[in-house]
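Rule-based calculations on the coordinates, nothing more; no lab input. Note that this is a predicted model, so its numbers are computed, not measured. Cβ atoms are built from the backbone, for glycine too; each structure is taken alone.
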Structure I
Amino acid sequence: MNHEYFCRPCFNSLPIKKQNECIGCRRPTPLGKTCVFCWDSYAVDQLLIVSDFKNSAVASTIKLFKYHFLHDLAQPLSQLSFKYLDHLAKRDHFSMVQNNPLLVPVPLHKNREYWRGFNQAELLAKLIARHYRLDVGEGLVRKIDSVPQAKLENRPERLSNVRGLYACTKPEVFKGRYVILIDDVCTTGATLNECACVLKDAGAVSITTLAIARG
């Protein structure tokens, strides 16, 4: 499981995030609900963040996963997600299976996925879905190959860069469904919010987002 890359003490030392926050203003909110000040600007209803990107081991693992093509690191990162979600279940009575949600990975453009060999969000979504016996929803696609968000430093550029990038090819899959949108890193929340807008336009009832860390 984690033993190829982590000894058990090192894996157990990886932190989980204890304080939830609004996707927009980052104010502390119960279970990461989008606060009243950000409702009008965000289609995301709830943000769950597994860990802290400021932790060097977490940051290194995510970077190796994405940029050094170590797709096996999806396993320990998904296990860290389970640890976090178990914590929420015990502390806040949060349930991943309530309302039988669809798990939806943030898509990559086909060119970038071909270059990398995999979509890191999709690997995570499939492992999490298997663990909780949930379905992965297909039909959210990235239609334009733009500059990666990680290469943009300021918030206005990130917000502008994601507009119109995503589309839903199978709206019937999402109509009337609760969705949990999966990604590796959330920074400004622009990518997650753009995906959430598209999914809600397709008829999704509610969008919870789950990211491994927040930059």
Structure II
Amino acid sequence: MGERESELFNIDDRGKFVVVYASNNLGKSVQIERIVARLNTMGEQVMRVKYPIYGLKPTGHRINEALRGGISMPEDVLQQFFADNRRDFQPTLINVLNAGVNVVAEDYTGTGIAWGMTRGIPQEELFVYNKGLVVPDAAILLDGERFSAAIEDGHRNEADGNGVWDKNRAIHLQLAQELGWTVVSANGEIEEIRENIWQEVGYLFVEP
């Protein structure tokens, strides 16, 4: 997916970039809230980001139409919109990190790659779409049994049935192995999951 952008300055001065991945309906938002709260308690500056960023024009609106509005769009075109949305936000991401602010993101490049592969786009093609985007300092994959109560009616990636979701889960696990993401169980007590995630990312924020 490319080298870290040259615009990122001294690694000791900039903020850390952490991404949490998972198939839909596995509690990403809840756990990210807890990571952000813990960093705030530590006195760390932190910005929460959820990809895609629907407010970014024109990509955000088009993505939302495809996911929730029933607008038909070829999968390769949709995945290019996702990548362009991340790329459009990248100058802001770089500026925030260079200002020493940590960023905790829900979904990122791996999400697009996983869903693109689920829908039949070759992995190599998806890597090209995402080339040159900033590489996270740490990536966590939440994996487990789906929380059916969280399914959003009318959402393209949530309403397709468990067959598609199961395939997407398997691809996320495949990518975790290939790309070095840390896998944490999404099933269990919320606070226990939070601690398991923190064990994997907390080292980034603790002075040696």
Structure III
Amino acid sequence: MVGRLRIPVVMSLTALILVNLVPLAGVLWFGWRMFDVLMLFWMESIVIGVVNLLRMAVRLFGAGELKGVVLIPFFTVHYFGFCAAHGLMLVLVFGPPDTGLSPAQVLGESGFFEIIRQLLSEPTLSWGLVAIAASHLFSFLANFLWAGEWRRTSIDTLMGAPYVRIMLMHVVLVIGAAIFMAIRQPIYALALLVALKILADASAHLRERRKLGGANQDD
């Protein structure tokens, strides 16, 4: 029940919903394409991984959970490798032709990073990423540190925490992109994509808070 949620959870959930509305503004007023939106949300999965590394580091150095010495490098390789594979798939399937790169170049050593550089050279997209990062950082500070979630979790729990969330998010992205390709109505497809992602993100956020014992006032 929302009425029983802690104030930090309500605030971080509100921030999460607001930043998910940023792509609608991007398409309506700044000429963003569906590919831009897909890649912005993909970059959010990178932000989620970085924040999770911060949480694991808190358990390692703040709680003395020494297995983090091994699990943090393992998580880094496994998680970001997973994200890289998904990012390449998005570029190869949905990438626009104006990147100037062939599929072979995209799969090359620096092609994928060149596409990311091109995207972030657009100021409104880069500010959209900053807003998303700020939302996740706020949740880290308010829920994990201030509300004390770091005391009620473990490195093992944090290892798997991001995967369900980003896998659900990636499924939503692919569904939204498929709908866009089918109906060719960017604003309607995007509105549906954003609505689905808000539902998925809110559900995952609250589930994570309950799992870490930080959602209810009487926990």
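Structures I, II, III were compared on relative contact order in percent (Cα under 8 Å, 6 or more apart), and the highest value belongs to III. With distance in nm of label points 7 Å out along Cα→Cβ at positions 94 and 118 coming out at 2.5, pick the structure among I, II, III it was computed from. Computed on structure I.
Consider the structures I, II, III: one of them gives 1.9 for distance in nm of label points 7 Å out along Cα→Cβ at positions 38 and 174 as calculated from the coordinates. Say which. It must be structure I, since only it matches.
Hey, semi-axes √(5λ) of the Cα gyration tensor in Å derived from one of I, II, III reads 24, 20, 18; which structure? Traced to structure I.
To test your reading of the models, identify which of I, II, III gives -11000 for helix-only ellipticity at 222 nm (-39500 (n - 2.57) for each DSSP H run of 4 or more, over all residues; to 500) when calculated. Working through the options, I get structure I.
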